[in-house]
Structure I
Amino acid sequence: MQHDFATSLAISAAQVDAPWWELVYRQAFPDFSVMHSVRCDGWAQRGGIDRVVSLASGKTITVDEKVRQKDYPDLLWEYLSDVKRQTPGWAAKDMACDYIAYAYIPSRKCYLLPALQVRKAWIENGKDWISKATSSTVGFRVVNADNGHYTTRSVAVPIKESFRAIQTAMIIRWAA
């Protein structure tokens, strides 16, 4: 499946100042104080930080924001930000953010995902998900985003499967 990266980026950029972001963070963090968007290119943006949320306690929380204009039954896990150069995407690289906020505009629903467990879930499941997508397993698909200069590649993973993997990543077992 192919989609236009520039269009997706413009849609996301248009949502940066959407008033619903504050509603999301006020619900997610009971002692929400203030939030700031990170718009300039630099280490924070490249580390997946789109927003900094400050709590009344003084703690700051960093968030990578993903916005989808349609209610899909999946999460889109970007594993290559540049296919030709084989540059890892957000799911396949270490990120500086604490959370990934994954919002669906039509249903007004946002999943707040713990970034470290998302990364672990990718490490443990990514190859299998790509294999399922390339073998046309129902619910899985590969999505290429062509922006004219490079192509980004993601795998669409059903929401339930994504959450199962993230939940499993939160469970730590050790030998006696």
Structure II
Amino acid sequence: MTQAEGQAPTRSRTYSWSDPAATVAALGNRPGAAVLTAIADGELPPPPIMATLGIEGVLFEPGRAVFCLVPDEMHYNPLGSVHGGVIATLLDSAAGCAVHSVLPAHMAYTSIDLTTKYLRPVTADTGRVTAEGKILSRGIRTALAEARLTDDDGRLLAHATSTCLLFPLGPPGDPNGRG
């Protein structure tokens, strides 16, 4: 196949990831903070989405999670800026992992909603961006977290809030729980 006249040259990207089964299995045996620490330390493989988008887990502590991303043109939408879905994924990861970091073993979460506000455009020229998630409130069945996306100068680029449903993990093979 030849390149059509006037089209930009194509680019390619190759990456690999580890089978996420070991990390999923650890959810039933370790508190959330221990799972996140094991991922950060390389003991457990990170979720494949991190390799797909180039997200780095930087810090996990109780009630707080920090991720970084260096925007690249592979993240772009047709307007030449980072697609809002990439930014939302980064913010959702930070908010969700902040919640995960306080859960005991045999507990899991899922996002009920994610409300995202985009405040500034993000491009490859923006440089490294940081998403910091923090828990705002935690109850028995739900938790509320926020995440802020900033550049290296501390400018707020986007903000999100997320409500997460908390639930017990079922035993292995239980159709009502991931175990």
Assuming -6000 is helix-only ellipticity at 222 nm (-39500 (n - 2.57) for each DSSP H run of 4 or more, over all residues; to 500) as calculated from a single structure, say which of I, II it is. II
Of the structures I, II, report the one carrying the highest value of FRET efficiency 1/(1 + (r/R0)^6) of positions 57 and 161 (r between Cβ atoms, R0 = 41 Å, to 0.05). II
A value of 25, 21, 16 was derived for semi-axes √(5λ) of the Cα gyration tensor in Å; which structure in I, II was it taken from? I
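No value in this document is a laboratory result; all are computed from the given coordinates. Everything numeric here is computed off the predicted structure, so don't read it as measured data. Cβ atoms are built from the backbone, for glycine too; each structure is taken alone.
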